[in-house]
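Structures for review follow.
What follows draws every value from the coordinates through simple rules; no lab data is involved. What you see is a predicted model; the values in this text were computed from it and never measured. Cβ atoms are built from the backbone, for glycine too; each structure is taken alone.
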Structure P
Amino acid sequence: MPVRHDGRMTGRVRAPELRGRGWLNTGGRDVTLADLRGKIVILDFWTFCCINCLHVLDELRPLEQKYGDALVVIGVHSPKFEHERDPKALAAAVERYGVHHPVVDDGDMHLWQQYAAKAWPTIAVVDPTGYLVASMAGEGHAEGLSRLIDELIAKHTADGTLHRGDGPYVPPPAPDTLLRFPGKAIELANGNLLVSDSTGHSVAEVEADGETLVRRFGPFNEPQGLLLLPSDVAATAGYDVVIADTVNHQLRGLRLSDGEITLVAGSGRPWRSAVDEHPHDALAADLSSPWDLAWFDDKVIIAMAGIHQLWWFDPIKRTVGVYAGTTVESLRDGPIPDVWMAQPSGLSVGGDRLWIADSETSAVRYIEAGVMHTAVGQGLFDFGHVDGPAKEALLQHPLGVAALSDGSVLIADTYNGAIRRYDPATETVSTVDSGLAEPSDVLVTSTGDVIVVESAAHRLTHLAPGAVQSVAGERHRTERPPSPVAPGALTLDVIFTPAPGQKLDTQFGPSTRLEVSASPPELLLSGAGVTTDLSRPLVINPDIPKGILQVVAQAATCDVDVEFAACHLTRQDWGVPVVVTADGPDRLPLILRGLDES
């Protein structure tokens, strides 16, 4: 997808044909660009592990409803993890996240390469005559897409090239089970279990057998984490359980005596502006996909998966603030204000330690005395199923942890379909059970029973005591085509064109921000750090043959000539694999938002 230095595409570019391993939500038929001629097409490059991709699914739903007879959204699933290459796992994810448009299985990354994608998520827009007209990475593009679609509808209606009517989407049969993709579970004082029935958009109370329904609470929007408050805190707060209402970007309180549900944190708007560690009004704060909850350091700790941080929530003072992390998506330990995380999705407290399932780095980490440490995990792109010394062991996108009384921790190793155990005393990892269907949480009850939330099997499973397995397993690394770059001077250009009817917003300071780092750090001789310019000179170390450039870019825009102008923030993290070669280009363009205005 060639672009000029100003971000515009060079000439009219025909959209590459849609070819993949198979299709979902089409009634079994393949879809071609010829089938879509006359429609505006949004291609959404996603992978189901990626929280930002899930945010984009939410952003696209109103567009699908508004422009239903003129617009077709096609999901292009280009997987990161090995588990995501499994067609059955993809089919489950399409149902789990309520994807109501066709999805092409791009398991071999063919379309990813054809459309020059470099980040999850990426969106490409194809006009009714089959030409690419825009490309954009990250989330926060909904308003800009709406304006672009309006322009395309006006133009192609006048040209006679827009054809309204039904698209190729065919809904699958509706399933019927007690639970549907449950997320997290806790034990109540009476021995019953409380389960977040995520795709059922409710919270279910079941008996200790995990199968007998007592009552339901809701509705919510894909709820995940649950926390039973200490009794004295609950008495003052007026509710017993805190619920992470994940897709609503809110926390809710549940009073068990009468089932009353109260909004306790979150404006309902997805996060677009930074919050610091100081107290902020909980109801006014913008949260981002809260995924799990724990009581630690006399506060509710929130795994804020959407922005790679932990936040705290005080249910008495009704305030929130940042607890750990900078919003950079990567793996870095140290004092908690400075650490990097990647989609933290599971929390558990053991003694003085807060254990964290850091899913996108396939890591288990912990906080003790204000410092974060990594127990297991090597980074964003290394994963697998390997037991043994913790420094060599590998996980694959874990979503849950449960601290045990002996100091060890059980891990819901989700994409390996296993329950793993990390022992700090020996610094080793073992496999306790395997062959499970995407376990998303693990709960140790007051009687010592171990219950697994077997999400893709839509059930709670009691783990039978047995011998610990030993798994040599396989080592994997996310393999995306690397970008060749020249050693020495390299210009990094993040391309951003405001959406129609918008301009860069400088009323609160610089409108753009660019943060650059590298793995290994030695890859960059200069150019790391934060600036407000989206173009930056880098110097690549000629002695490092390959690595990852970590780029975080954001741009603030506002509406033009509108009395009550809305403001928008577009943001994306790139982990760009690069290979250093003498004949490589001396410029690396990354499209945050690019338009064909020819």
Structure Q
Amino acid sequence: MESKENLEEFAPIFLKNKYQAEEKKYLEPFFTNCDKSVYAPILLPPELIGALCSRTSRVKGDLRPIFLKEYIAPFIEAEREPKDTEEVWKEKQKYGEGLREFIDFLHKHPVSELFANPRARSFYVKWLAEYGDDSIAQMAGSHLIFQGISQVAIKHFEDQRIGLAPIEKSTRYVNYSKKVGGKYLYYTDPTLKKLRLKTEYENAMDGLFDAYTDFIPKLSEYLTKKFPKEEKSVIEKKAFDTVRGLLPASTLSQVAFFGNGQAFEYMISRSGKHSLGEIRWAANEALEELYKVTPSFLRRLKDEDKKEAVDSYQEYLAGKGRRLAPAVEEVFKEKGTVSSDRQTKVRLLEHDLEGENKIIAGILYSAPNNHRGWKELLRRIRKMTEEEKKNILDKYLEGRTVRWQKVGRALENTYMRFETIVNIGAWRDLHRHRMLTQQRQNFSTHHGYDIPEEIKEAGLEEEYKGAIEPAQEVYEKIARHDPDLAQYAVTLAHRLRFMQWENLRQIFWKMELRTIPEGHPDYRSIEQQKFRLVEKAYPMIAERIMVNLGNYDFARRGQEERIQKKLRKLENS
């Protein structure tokens, strides 16, 4: 890893919170730091950490002041309410006093002293670092919070599929127009100054945020006229949702991770030599903060004796793109201009022609009274009628009434490969299904961008284009030098090409979830298109997918319709 001093120039904008001495005293025992943008919560019960981190998706600012305001102050500064009996009031006072005493105790005996169990640490050091038994590091984990990193960095971390569980600030429900120190919250890589593109880049980014900020009240006014019965808060969220395409991939956002020790070690390793300085900085900060909590899990990354092997591994992980770029040029050197798909689309590239038979075989394979082999089952199923197969499938899924009830593992016996081009905003939600085999291409302007219908209807289309075009121009200039760096200039409205290789069990889960009325229209449309392709390939399976093929002006309207339908059903019964 590079030294922290060398990486500090790549740190994103962060305005430190100002705490009173007493407030800082209450916070310090529960976080690895109070004044940095990367930190880990400590000593908190799992449910409390979960509740706190869940706020990441909706709040504008740092989670630490929220913790202070909502989880400490109400108990430390308890006030007697009129409804409180004498007994309840005494309990409140007692709890507040106990909490103060606990915090005082933690200041006298910090975490490093309380939980640095020599026996446990030596066990991990011996078996994990020396013998390489990585499975041990899957048995415990921690949380890590980035208060402000770009979408480019967040998606790099979230590309890691196994062992990490992220939750990030929503672009659909949170206003990103706030400035800090007179600047919009986006990332500017210092390398741009050396390329003499910093000013042009920042002008383009400021233009995007100016348009984003300007469009919110204009679009809210238009939506209010179009939907006069909707509540103000619903209109506001619809406006955020519609204009989010103007946000660039450089937008700074908050993200919280829970991960096991092995996953965090890999996350840091695959980021430590990345071509982008922000990602190298974020990896270094993650290592510093997590090392305060679980040093044994990360010992290999700090061990001077293993430095050469660690550096080599990180270079191997980060250098794949650099190594492959010449190969792409060589393979396509005679093909001329790269073709471009400048529209949203879904393609089914590959599927198993015997997929349904294999699913039926999978269902019977684990039946309690079956001891026959796979090939024998498959031979018999090929001779069965469609009705016989449907009967088996019906029995397998009997009793499943709502989408959150998972289908069984037998549906993992058949895979489909989809290639999709859709705007980055919609892709972000589809990307969250990390157990699929997913591959994506770099953020780029190559496939054009989407303009929401509401923007066109409100007469804002030309202004929308006027904000995005300068970003496209600066992207192209940066891309000539560094395609990775150029990603920061791409907007969420720009389209991305990606591929998903998923089995039918995953298709059930994702398709049923991502077509619910509350979902964004863009990704709902993608999953609805995919359903039609599944319907053609595997009609018997598609019949059992609880897909929603409706269209809704407002996400919540679909939810209300569903509630009313349930109420009518109850009344009739």
Working back from 2.3 (distance in nm of label points 7 Å out along Cα→Cβ at positions 205 and 349, computed), options P, Q, answer is structure P
Out of P, Q, choose the structure whose coordinates give FRET efficiency 1/(1 + (r/R0)^6) of positions 245 and 461 (r between Cβ atoms, R0 = 30 Å, to 0.05) equal to 1.00 when calculated. Q
Taking distance in nm of label points 7 Å out along Cα→Cβ at positions 237 and 309 for each of P, Q, which is largest? Q
For mean count of other Cβ atoms within 10 Å over residues 13-20, which of P, Q scores largest? P
From the coordinates of one of P, Q, FRET efficiency 1/(1 + (r/R0)^6) of positions 173 and 229 (r between Cβ atoms, R0 = 25 Å, to 0.05) came out at 0.05; that one is structure P
If mean count of other Cβ atoms within 10 Å over residues 101-108 is computed to be 12.0, which of P, Q is the source? Q
Once distance in nm of label points 7 Å out along Cα→Cβ at positions 317 and 373 is calculated for every structure in P, Q, which label goes with the largest value? Q
Calculated from one of P, Q, volume of the Cα convex hull per residue in Å³ reads 154, and the structure in question is P
Thinking of P, Q, which structure, once helix-only ellipticity at 222 nm (-39500 (n - 2.57) for each DSSP H run of 4 or more, over all residues; to 500) is computed, gives back -14500? Q
Origin of the value 11, where relative contact order in percent (Cα under 8 Å, 6 or more apart) was derived from one of P, Q: P
